1. With mean count of other Cβ atoms within 10 Å over residues 52-59 coming out at 19.8, pick the structure among 1, 2 it was computed from.
2. Here helix-only ellipticity at 222 nm (-39500 (n - 2.57) for each DSSP H run of 4 or more, over all residues; to 500) has been calculated and equals -14500, so which of 1, 2 was it run on?
3. Can you say which of 1, 2 returns 26 when relative contact order in percent (Cα under 8 Å, 6 or more apart) is computed?
4. Going by distance in nm of label points 7 Å out along Cα→Cβ at positions 60 and 172, which of structures 1, 2 comes out largest?
5. Of the structures 1, 2, report the one carrying the highest value of mean count of other Cβ atoms within 10 Å over residues 68-75.
6. To test your reading of the models, identify which of 1, 2 gives 0.98 for Rg/Rh (Cα atoms, Kirkwood Rh) when calculated.
Structure 1
Amino acid sequence: MLENQYIVNDLTLNDSWRMFQIMAEFVKGFEVMPEAYPAVSIFGSSRTKSKSAVYRDTVKMSRLLVEAGFNVISGGGPGVMEAANKGAAEAGGTSVGLHIELPSEQEPNEYANVRLNFRYFFIRKVIFVKYSVAYIIMPGGFGTLDELFEALTLIQTKRIRHFPVILLNSRFWEGLLDWIREAMIREQTISEPDLEIFNLVDTPEEAVGIIKRRVVI
């Protein structure tokens, strides 16, 4: 108990000085990110292997986005993030990596030609939402789900504009969507129209097609 009490107290020890770090990260993001507009954020697992179909689809999709006039934002790390930055960079687009500092020392990938480093997840999330015209969600883990459901919540509650949120790979996502329909709709914790906030597709072409139809640049 004493050890836990020490941790709680320690978290508030330098709060006043921490505010300057928070402001600095916001200012840096606000200065750099307008150069990337219009951009699509791509989320997915850092564990995705470079020889996988998901990796190849992500590279292809990023290239298609750049060819359609969009830039690409990722979390700046390995896996799907690397694939997103790789496709955008190879197609000649602005390839942004919003890299987060983690205890596991996740290394930034080499393909981001614009890179910002963040200590705080919540600042990074603001930058993703503020400077994205669409989200594409590839197969991923807890972090990917976090970004997905935050976007859906903000759109549902009308805190942000309704931009396209696209899940790619129905085989991966269908179980989650079945649960949403069978549990959340049944228990009336969400409404049927909430299912229209996002789209489920299986190819990069479908994902980019939705964005081209719905986003005017």
Structure 2
Amino acid sequence: MTTLSEAASKAHLATHGVPFLPEHIVADADAAAAAAEELGYPVVAKLNGAAIAHKTERGLVRLGLGDADSVRRAADELLAAARPEDGEVSVLVAPMVRSNREFICGVATDEQFGPTVLLGVGGILAEAIADVSLRLAPITRADAADMIDDLATQALFGEFRGEAAVDRDGLIAVLMGLSAAVTADESIVSIDLNPVLIHHGAPVAVDALVEVAS
């Protein structure tokens, strides 16, 4: 199996309509600071590379960076934390998005039935409630709508803690994009969008990982 970098995963999925925030891939601390100025603060900085799948576990994510100095410092720390086995690395700079609601969307390949599209409740509640819906790919818009309706935690889709109700059409578009991606490219084994945050009602994937057969 081969894992695409976060940046490459997002670029691939974006061509199928999966929504991502604007972000920059840079090579050094000064370029990271310039990217942050363009995007607007606060920002997130992550070490990006094809061999880096578990950034959080390795401490390769810096959140809530509010000025150029903190971005430069974070970029230097991230680049210094790279290991030889990581291969070529860069720094991904993206807007910082906060949300009270997180979802997991993805694709998994079942040995018997083939690729399936997944939607579930994410964040700290994910393991506790295991609220997940699955459909075989390719899915239709009706299938995607049914997946949303299948989740037991329907309260998360309405207005929630001062946040707007979820744009269901937007979430349907995410699921349809995943289905289109795996249908168009049979080498894709799995896709992980975790988390998908609700930003002003719209679903936005802030991390992505695509795994393909070697």
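All of the numbers you see were taken from the coordinates with simple rules; none came from a lab. Everything numeric in this text was worked out from a predicted model, so none of it was measured. Cβ atoms are built from the backbone, for glycine too; each structure is taken alone.
1. Working through the options, I get structure 1.
2. 1
3. Source structure: 2.
4. If we compare distance in nm of label points 7 Å out along Cα→Cβ at positions 60 and 172 over 1, 2, the biggest value is for 2.
5. Values: 1: 24.9; 2: 20.2.
Structure 1 comes out on top.
6. 2
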